Structures are given as structure tokens and as C-alpha cells.
Structure 1
């Protein structure tokens, strides 16, 4: 099989993106609002373990709380700016999710989540994509996400992005609170730092 190299900055239309995504759903892709196609590397073992721990914690809370729906990194959302993004973890209030049609829910939901987590992987650091993740977090806020956490395990730091507020950076926090966006949700970061 031949390898296809996608040059940085390669652009396609949203319709072409949807066609590509429907052809091969094994490839993780995103599309920027400018139409740049981004092919995302598969997750390594350590990043995969940590991401599972994140999704498990919010998934359990979501099931117990019942006020929203939780999604993993395979879910692609169409943001209001036209970008197609797949946060590592996301959550949407139930009343917002229920406003979507069945067809919208089964496809790429045209909605910005209320909450997102992006986990910085070793490949993100190796390929110098950390600043891209920071821009992505700001893009989430610009499209209506209320709360976002950018978690960097190797330095044990978290950048907190809140709608209408300055970014906050925490060094080696043990827990994070969902506050007003996810009332009662507390993320245990010891499982991320220590695993």
C-alpha cells in the first residue's frame, strides 16, 4: 500500500472532508475553519491509558448525574465556525443534545460541547504541536465551549480555559472542579500523574 503524505496547510472543503471521513473511519482527522486538513497520529499506550482514565471518570459522573452526555475522542463535532474537531473528552448538557435531530446525532453533531478536555501526548510534544493545542482550546471557547482543560502529564500542568476569562495555569493540581459547567464533578488527577 502506498503512503500518502499530506503537506502542512493542505486544504479541502467541508464536503470533501465528509467524503473522506465516510470512506475510512479508522483515520482520525480534523478540519480547521480555514479548511486545513489535519491527520492525527494514533495514540501511544501511555496516552491511551491516561485518556481512558479521563473518560472513565467523567463517564461515571455523567451516568450518575444524568444532566448531560459524555463523548470520547472518536466523536467529531462541527463547530459554528465550520471546523470539525474531536476533543479527547467532551460533554454536552442534555437539553442542548436533545435539541439535535436523530440524523444530526448519528452524523457529526453540529454543536460545540459545553466542556472539553485535550490531553497532551508525547507525540504532541515531540512534534511541537503544543501551541496548536492551545489555539484549539481558544477556538473551542470562541465557538461556545464554556470550560476546557488542557492537561500536560509530563510537566503535571493544567491550563484551564473558561468562556469570558483569562487562561489559568495550575502546576501539579491533584483535582479539578467542573464548577458551574459540570456541577459536582471533581476530576482526580492523581490517576493521570501517577499512572
Structure 2
């Protein structure tokens, strides 16, 4: 944890290291780490030529979309930030007000499900796939503005059936989990 009053050059040096370790840190999280204002972090990033969070996510995501075989990049809900085809994947979804119920600001469940389901389909090594079974559990409410991080793992393959666990987190707390059985329609390599 950085101390209050850290000299600017040292703070910027540590800022670079923190973003290299975790490119998905928000300006708010960085400001809290360094005990400075969000504006100070934004100015530091601009001076150092570090793009904002959305651009950092897009840069990381661009490397993984060409690997996906079962669906197209535009069909994946969220930003794919890691993929080992046939094994695992990670996707981030920034929630917005239009995904939420107006009165409570709670994100509608179908957005959370669609995020997890599209990641599950993306990780399997098949030319095409459909969801055969989904056993899901919503564990905590998600609110507009929360950042969803979904992590998928292929646990078993039996014939053309792929068993995929997806767990979704907000600030490292599990908010959703699902076990998907996906049926591949084409042969993987």
C-alpha cells in the first residue's frame, strides 16, 4: 500500500508496476491504493501514456478473439481477456444502468447469465456449440456500475458434450455460478 504524500516520480513508477501486474485496475482503485484523488491518477496516466481502463481491456482482448472457434467475437458478451481453448477463459463485463431494474439498480439476471453462457461457449474447442443444460445460481445482487469478472473452466469432455463451470465475481466476491453442458456441433482440432 502506498503512503500519503508519496513523491510524484515514485508514485508514477509504482503506478506503472501496479498496472502491469493488473491492467484491469480502475482509476478509483488506484487512487485508493496511492491515497490520492482520482484526478491525480488520471493526470499521472496521461503523463505516462497509459490508456484508460476500457482501452487497456480492449488491447488485451484483441489478442484472444481470433482463437475463438465456436462463436464470433461480437457474440461474446463482455471483453474476453484470457483464453486457453478447450480449457479456460476469463471475460469482463462493465454493467450499465440500462442493464438494471430502474427502481433498484440491480442488474437483470439474463445479462449475468448471457455473460457466463457466451464465455462457456467461447472456451470450448468446437466449430459450433449449443447450450444443452445450464444449472445456475445467483448468489448476490449485482448493481449498475459493477464490473463482472467471469472465469470459465472446462471440467470434462464426454463425446460431443463439454462440461464447463463458470463463476462470476464482483470485487472478488462470487455473485453467480453455473455449470453448463454444451453440445458441440463440429469437430475441434
Structure 3
């Protein structure tokens, strides 16, 4: 049954994720697209885009949308899809919540100890790797188009990516304003292309 699988998959992702929402995207993609085939890569990419643009943590937002879409794709109705969304959302947070309650006192009390410092030194490169994996996962033909099939759209996507990176990194532009400007540019560009 898909509801039990959603509970188990998102509980596993929740407990083994380190580094926040972007780090868990590659874990979610691996489970729901590659292993269980609940979603296509294009559907997952759209879910990530929606999750980024809605308020709240991206990991929980992604779990919510994945739970809903997976149940719909399995042939159930919208009411059961809402149940799937709730199960996925709660499953991804319940084990980390309990774990943090249990270990927070120890971490606060021993934050200057060598063991805790070494643990965080080991986790930092892991988190960077998971975020890099999520970045590479999103750099697909679904997001950027194909240079051979749609040269203008592909070049525009790369130009928007580079412009946003330079604006935020070099010129310290407000990320929200940059995101909105990129969205407006994308809408105008696609309107001019006629799609």
C-alpha cells in the first residue's frame, strides 16, 4: 500500500538527512523517482520549483507535494492524495524532532567538546556533497532545455542562471528580488517565443 511506503520512505529520509532541505532533495529524488517510480523526473523537477516558491522549509514542502502527487499517480482520488501529503509531511519530521529533543541537551552542554566539534567537521563536507548532488540533479534537460532542440531557451536559461549568481554573489542583490526578476524575465521570454 502506497501510504505505508510513503511513511517508511519519508521517515528514512528524515532520520538520515543532514544539512537541511536542499541536502535532502537528492535523497527524495532517489527514493521517489529512481527506486519507487512514483514520479517522473520532470514531475519531481516541477515539485521542487513549486516547493522553492512556497513559504516554509523546502524539504517539508517537497515531501507534501510528493506525497500528494504520488497518491494521485497511483490512481487514488484527491481526498486520499491529501492524506498522502499529510503522511509524507509528518513522516519526514517526526523522527528528527524526537532525536533533536533527545540530543539537544547533550549538544548544548558539550558544544565545546572535541567529540562534538569533530562530528560537525565530518558532517560539513557531507552536507556540501548532498547540496551539490541536489544542484546537479536539477541541472537537467527538463530545467534548462536542450542546446540542440531549443537553443534560444537553453542559452536564456544559462544566462538567467549566471546573471542571478553574479547578482547575488558579487553585487549582494536581494535574493527575493532577484528571484522575482528572473521569474518576470522568464515569463516575458517565453511569451515572446510563443509558448
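Computed from the coordinates by the stated procedures, all read-outs in this text should not be read as laboratory data. Quantities reported herein were computed from a predicted structural model and do not represent experimental measurements.
Of structures 1, 2, 3, which gives 30, 25, 16 when Cα extents along the principal axes in Å, for residues 47-102 alone is computed from the coordinates? The value was obtained from structure 1.
Tell me which structure, out of 1, 2, 3, gives 52 once percent of Cα pairs over 22 Å apart is calculated. Computing percent of Cα pairs over 22 Å apart on every structure in 1, 2, 3 gives 52 only for 2.
Here percent of Cα pairs over 12 Å apart, for residues 135-174 alone was derived from just one of the structures 1, 2, 3, and that gives 65; the source is 2.
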